[in-house]
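In the part that follows, the structures are each spelled out as structure tokens.
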Structure I
Amino acid sequence: MDNLTFAGMDGIIILSAFAIIMLAIGYFSGKGDTNLHHSLSGYYLAGKNLGFIALFFTLYATQYSGNTIVGYAPTGYRTGFSWLQSISFMTIIIGIYLLFAPRLYVVSKRHNFVTPTDWLQFRFKSKGVTLLSIFLMLWGLGNYLLEQLVAIGQAVAGMTGGTIPYEIAVVVFVLVMLTYEWMGGMKAVAFTDVMQGIILMIGIFVFLGGALYLAGGNFGEVTRYIADNEPAKLGVPDMEVSINWFSMLVLVGLGASIYPHAVQRIYSAESEKTLKKSFARMAWMPPITTGLVFVVGIVGIMLFPGLDATGSEQLVGLMANKIAAINSFYYWMMIIFFGGIVAAIISTADSVLLSFSSMLSNDVYGKFISPHASEHRKVMVGKIGGIAVVFLLLWIAWNPPGTLYEIFVLKFELLVQVFPAFVLGLYWKRLAAKPVFWGMFIGAALAGTLTFLGYKTVYGIHGGVIGLTLNFIVCVVGSHLFSTTANQSLKKEEISELEFKV
């Protein structure tokens, strides 16, 4: 977005308006709610009372960030039609959600779960499984939050043409985010998600309309241009690319579905019916969101031919400049849309931060440091701990030590190793704690080792998927060899709770 030069002062006005609206949402979300700051469930899960609209949009914001727009279109530009995979791996996430979310929701409601590892602790009664899953989930969240903080600065600096420098942009909007989240918790996060989700949806359609107008209003012309000038981008991908596509489906589909902030959205629903209804609507979002962004990237091949890898990263900004020049309607829509992109990045960051904070307060502090602390104290520990983590990550973002930054590139590769314990444990009563622990540990160690040795993929397969395969084998074979039944980790009445029909 460094090439986004049309906004300037108008961009500052729009961003200021968004910031004020977010602060107002935070204030009114927490006003008069005495339970909000004295209850883990109240602060981190909105009292488990999110209705359909709020739940749908907060799920939408969890799955799609402003980076979806800014990052996926350039990838489509460079890759061509094989980037259709972006639609499929966003779709498979919904399928995985439906595999376990309704079942998990019922158990979480009965036992008042707050964080994902509450479920793992209930299921396996193992300190080792709980600690390792906490570590892997916090690692994934820390990585994701770091990405969003960097993106906030780049987006704001780009939208204002550098009028607001990167460092000031990050600090100002991080303070805005911390303030409204402190005041309103999950309620504030969910309601800001509604605002940014609506703007993002409308903006994508307007952006695509402007792009097609610039391309002559005929997508057929775009494909003919590509066939004549860059036919490789229309061709069938080779075997390794296809394998990599399948590997990405597994890695993203399984990993994204158990992001802690995604799981906590499941806990937050006011009813199972509301949850299923929200997911049913979410099934339409991949073609509407990533599908349209994919088309934007393809149209960009015709509008801005010959961009190198670095230049293509500026594609969305370049297109926005041209679209804004069509007429005053498109000018203001582009400014509002890019303000919405910034808000979307912030809304993703606030969701991740809230989840990180909840795990610090409930899992680290509440389970292992001070189990008898009041919920009010746990909430305060989480708030303060979250602020400390944000500023630590800001330091890393501005002064990235080489080795430390490389460590942070691991995200899905490690997070996805929690999946067998999390989902298999819902359906297979025989699954035992020791094989689960060693499966997670070995899978994460293998994925991490491959990444550090420079093997992001092996014959197109991601290191995280290779580790996950070994993880599953250890869990299944180990549980059979140990001849362990659920009675060793669950009480009789708890077993029956895993046998209800979804």
Structure II
Amino acid sequence: MALDTIETFQNFIAGAWEDHADTMPGINPATGDQIARLPRSDRTCANRAVAAASSAQAAWAARSVFDRAAMCVAIATKIDEARPRIARTLSMEQGKPMAQATGEVAKAADGFRLASELVKQMGGQTLPAEDPSKLVMTLRQPRGVYAVITPWNYPVNIPVEYLAPGIATGNTIVWVPAPTTSMVAVELMRAIEAAGLPEGVINLVIGEGATVGDEIVAHPDVNGIGFTGSAATGQRIAERGAGKPMLLELGGNGPVLVFEDADLDRAALAAANGAFSNAGQICAATGRVLAHRSIVEPLAARIAKHAEGYVLGDPRHQGTTMGPLNNPKVAAKVAEHVDDAIAAGAIVVTGGKARPDLGSAMFFEPTVLTGVTPTMRINKEETFGPVVPILAFDDDDEAMRLALDSDYGLCVGVFTENISRALRFAETIPAGIVNINDGSTYWEIHLPFGGGSGTRSGVGRLGGRLTLEAMTELKMITITRKP
């Protein structure tokens, strides 16, 4: 693409699109070509966005719940109308095939409709009081201004998990998207603007997280924080925003446990879908498979067959079912984890290498490894790529030890026909989600999603009414009756 044809994208602050003098390139991961100029916003931009959100918040909160719900429906309609354009941008910029991109945009529209439905059902309570002269009631009110920082793996749907509940409940938002998927953030913001959202209710600031993200989470006028991303970044945000209400959906390396009595075809399909969909760039992905030693080989063969059925290539091409990894950092980590495992004795059943011949260094083959041991990095760390590492266990006690040998506690899959065993593992593993006889990635947008306490997988719960409750605060009001 010639440099003079590259579009320059803008921030959206206080209801207006505005340029920023300093820019950074937007890159197509499938080709390595520059496809955009993006604002490299500074702290001044972030401060103006917070000021705009602060100015708009009281008036937005004063709107009726039904007005805000209607706005969410209007936004969903505009997203549906813009779905082809948003999906094309998403596929080109993030790297996922068009079918997956189109599905993600459709789910984002569903997220706004869900928030519209749920906010109309939120209510308080009347509570008994020991003092007979008191009438006690509770109500939910918006927290105020939210800082929302979102990742590049699902750059349309994940933002909506915060934006829709946030505005439905009367908050205003400063949104910082991942730099590598900021083009599609602009496309989503254009759809939101087209719905007629009042100025300042959502403000989009594009830039590097260490600058603009840091500024908004620590800002004294920001009242709450929503973040989805890595555990390391989540820890920094928690420190910088200490004392503020937070929703932090962080990393995972959740195991999929497959016992000797499992339906291997079903387990293999679930493990493959969880590892290879979106090129494995899913926090709930099949990070590792723990399999009974007696079924390791047939299970690995089945997963490998699914892996070999994926068509790796440019996501814009018809027939492609797996695109590139999104950025050099994640591509380097995937290669390092696989190379480290192979050097330490792991066996490559299929895949195992990068494919720069397909257009860029971001392509990595769907990979299945056996002979993985607990000390390997691929078992200990979140790989975030299209790799299924398989560790063998001999009995339930060893399976439990391997499952618990992790700093993460997000999503787990357990395959067994023994319901007592399944429930024992489900109740013991400190994860936010345990799916019995399904993979680690099963979730629906109205269900709770988040990490287990004491792990690096986050704080709080996204999903349905839980997000709306988290983005509001409970206020108690008492009325004293006259004698």
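Side notes on the structure shown:
- For distance in nm of label points 7 Å out along Cα→Cβ at positions 151 and 351 computed as 1.0, the structure of I, II it came from: I
- Of the structures I, II, the one that 1.1 was derived from, the read-out being distance in nm of label points 7 Å out along Cα→Cβ at positions 103 and 279: I
- For mean projected area of the Cα convex hull in nm², for residues 79-230 alone, the highest value in the series I, II is held by structure I.
- Value 4.5, calculated as distance in nm of label points 7 Å out along Cα→Cβ at positions 303 and 431, assigned to which of I, II: I
- Structure (I, II) behind the derived value -23500 of helix-only ellipticity at 222 nm (-39500 (n - 2.57) for each DSSP H run of 4 or more, over all residues; to 500): I
- Across the set I, II, FRET efficiency 1/(1 + (r/R0)^6) of positions 95 and 143 (r between Cβ atoms, R0 = 35 Å, to 0.05) reaches its highest value in structure I.
- Parent structure of the calculated result 25.9, given that mean count of other Cβ atoms within 10 Å over residues 55-62 is the read-out and I, II the choices: I
- Top of I, II by relative contact order in percent (Cα under 8 Å, 6 or more apart), largest first: I
Bear in mind that the values in this text are calculations on the coordinates, not laboratory data. Keep in mind that what you see is a predicted model, and the values were worked out from it rather than measured. Cβ atoms are built from the backbone, for glycine too; each structure is taken alone.
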